[in-house]
Structure 1
Amino acid sequence: MKKRIALIVAILLCCLRPASGHTWDAQRLGAHTVLQLWPNGAPTDNGVDYDHLSPDNTRDISPQMHVFLPSGSNGHATRAVIICPGGAYGGLAMYHEGFEWCEYFTSQNIAAIVLLYRLPHGHHQVPAEDVYEAIHQTQQHATEWNIDPSRIGIMGSSAGGHLAATVATHAPASLRPAFQILLYPVITTDPSFTHYWSCRNLMGEHPSQELLASYSNELQVSPSTPPAFIAASADDGDVPVLNTARYYEALVSHGINANVHIYPTGGHGWGIKPSFKYHSQLLQALRDWLDSIS
C-alpha cells in the first residue's frame with residue numbers, strides 16, 4: 001500500500017503542468033501544495049485566456065500558489081513568506097528567484113509560498129491583485145498550515161521586488177505584509193534610474209503622471225510600511241542601485257526598520273545562485289535579520 005501511495009504521489013508531481021505549457025521538474029521541487037489563485041475567475045482581466053493558452057506560450061502562467069511548509073514546528077505557529085519572482089513583468093524567473101529559496105526558509109521554520117502571478121500586459125492592477133489574494137488565501141489556511149496570520153511577509157526580486165514593495169506600501173491594513181525582503185528591486189518610475197521594461201510592461205507605453213507617481217514606491221512609504229531587508233549590487237547594470245538607496249532613505253525617514261546590503265559586485269539577477277560572490281554573506285545576513293524581527 002505504501003509503495004502504491006508513493007507511486008501515485010510521484011505521478012501527480014511529474015504531471016504538474018500549468019496551462020501555459022510549462023513543465024515543473026518534480027524532483028527539483030519536491031512535494032508541496034499547489035492552489036489555483038482564481039478558480040472562479042479573477043476580478044481584473046489582463047487580456048490572457050488562461051484556459052486556452054498556446055503550448056508555445058513560455059511567459060504567461062496560470063496564477064498559482066506553491067506552498068512549502070516546514071516540518072516540525074513544535075506546536076508553535078510559524079511565519080510565512082510569499083515569494084514573487086522577477087522578470088521585468090514580462091516573464092517569471094521561477095527557480096533561482098522562486099522555488100530554490102524554499103528550502104532556505106523552511107529550514108528556519110518559515111513557510112515559503114512561491115506566487116506565480118499573472119503578467120500585467122499593461123493592466124497595472126493585476127500583479128498586486130494576485131498578491132493580495134495570495135495573502136488572503138494564506139490567512140484563510142493559517143490554522144491548517146500552522147501559520148500565524150499576523151506574520152505573513154513578502155519577498156521579491158527585481159520586478160518582483162517592485163511588486164513586493166508596491167504591496168508593502170499600498171496594501172490595506174487587513175492585507176499588509178508583516179515584513180518585506182527585496183533583492184535588487186525596481187522601486188521607482190523616475191526615468192533617470194528606473195527599469196524601462198518593467199515600467200512599460202506594468203503600465204503600458206503612455207502611463208499618466210498620476211499612475212507613474214503611484215508606482216514610484218519611494219514616494220509611497222508611510223509610518224505603517226513594514227520592516228524591510230534589501231540587498232543589491234553596486235555594479236547592477238540593469239536596475240541602478242539608486243533604486244535601493246532611495247527606498248532605504250524613504251524608509252529611514254519614516255522610522256521604518258530597514259536593513260540594507262549593497263555588495264560591490266554581482267550585477268543583476270543572482271537570486272539564490274551559489275555563484276554569486278556574496279552568496280554566503282547574503283544568506284547569513286538575511287537569517288540574522290529574520291531572527292531580529294521574529
Structure 2
Amino acid sequence: MDFAQGLSSLLGIGVASGLNVYAVVLTVGLAQRLGWLHGLPEGLSVLGNPIVLSVAAVFYLAEFVADKVPGFTPIWDGVHTFIRPVGAALLAMGAMGDLDPVMKTVAMVVAGSLALGTHATKMGTRLAAHAVPDPVTHSAISMAEDVSVVGLILLAYNYPMIALPVMGVIVVGIGFMLPFLFRVLGFLLQTLLGRITSFTKPGLASKGGSVVTGYVRSGKGLGRLKKGYLKIAPGTASLRVRGWFGDKEVTLRSPGRHVEGFFLDFVELSTTDGKLISLYLTKDWGGVYRDAI
C-alpha cells in the first residue's frame with residue numbers, strides 16, 4: 001500500500017466510522033469477499049470472516065432501525081459517542097499493516113478524532129432535524145448516511161487520488177463546524193446527566209428559582225443548541241440566549257406547551273411579535289419548568 005492509498009484509507013475509515021462503524025465493517029468485509037477490494041492489510045482481512053460479518057450485520061440492522069425512529073435516535077447516537085471513535089481507531093490500527101507502533105498509534109488517534117468529529121456532526125444534524133419530527137425526513141437522512149459510508153470506503157481504497165481531496169474538504173468542513181460540534185457534545189453530556197439527576201427530583205430552590213436553562217431547538221437568529229435562560233414570571237416570560245458577540249433576549253407571550261420525553265423534554269414558545277421558538281430541556285430542567293408553570 002503506497003502513501004496516498006494509506007492516507008486515503010485512514011481518512012476514509014475515520015470519517016465513515018463516525019457515521020456508521022458497522023456499515024464500514026460490512027462494506028470492507030463484503031467488498032473483500034466479492035473481489036471489489038484487493039491487497040488489504042492482514043489486520044483488515046479478518047473483516048471478511050463470516051462470523052465477523054454476521055455480527056456486524058446484526059448490529060447494522062439494529063442501527064438501521066434505530067436511525068429511523070426520531071425519538072430513539074439521540075439515545076442510540078449518545079451511546080455510540082464512545083463506540084464509533086474506538087471502532088475507527090481499531091480499524092485504523094488494522095489498516096496500517098506493518099507500520100511501526102508509533103505510526104500506528106498516530107493513525108489510531110487521527111482516525112478516532114475524525115470519527116468523533118463526524119459523529120458529532122451527525123448528531124447535530126439529527127438534533128436539528130428533530131425540530132421537524134417527520135419519520136420520512138429521518139429515514140432519508142439515515143439512508144443518505146449509509147450510502148455515503150459505502151461510497152467513501154470504496155472510493156478511498158479504489159481511487160485514492162480522487163478520495164484525498166474529497167476527504168480534505170470534509171475534514172476542513174468539520175474544522176469550521178467545531179464550535180457547533182462542541183455544543184453538540186456538551187449538550188449530549190448535559191442530557192445524560194440530566195436524566196440521571198432528574199431521579200432526585202430537584203426543587204426550584206436548588207435550580208435558582210424560576211430561571212430555567214434550555215438549549216435552542218429552533219428559533220430564527222438564535223443558533224442551534226445554544227444555551228438559553230428562560231425566565232418565568234406570572235403571566236409573562238423571557239428568553240436570553242448567549243452568543244459570541246453578546247446575549248440576545250426576547251420577550252415571550254407566556255410559557256408554552258411542554259412535551260415530555262424519556263431523555264429530553266421540549267417547550268414550544270412564541271415571542272410577542274409572533275415568532276416561534278422551541279427549546280430542548282434536559283430532564284432535570286424539564287421538572288423545574290413543569291413546577292414553574
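Some points to look at:
- At a computed 28, 23, 19 (semi-axes √(5λ) of the Cα gyration tensor in Å), which of 1, 2: 1
- Of the structures 1, 2, the one that -20500 was derived from, the read-out being helix-only ellipticity at 222 nm (-39500 (n - 2.57) for each DSSP H run of 4 or more, over all residues; to 500): 2
- Identity of the structure behind 43 (criterion: percent of Cα pairs over 21 Å apart, for residues 55-214 alone, calculated), options 1, 2: 1
- Among 1, 2, structure where relative contact order in percent (Cα under 8 Å, 6 or more apart) as derived comes to 18: 2
- Identity of the structure behind 2.2 (criterion: distance in nm of label points 7 Å out along Cα→Cβ at positions 263 and 279, calculated), options 1, 2: 2
- With semi-axes √(5λ) of the Cα gyration tensor in Å, for residues 151-230 alone derived as 41, 16, 8, matching label from 1, 2: 2
Read-outs throughout are calculated quantities, based only on the coordinates presented, and are distinct from any laboratory measurement. Every value quoted in this text rests on a predicted model; they were computed, and no experiment measured them. Cβ atoms are built from the backbone, for glycine too; each structure is taken alone.
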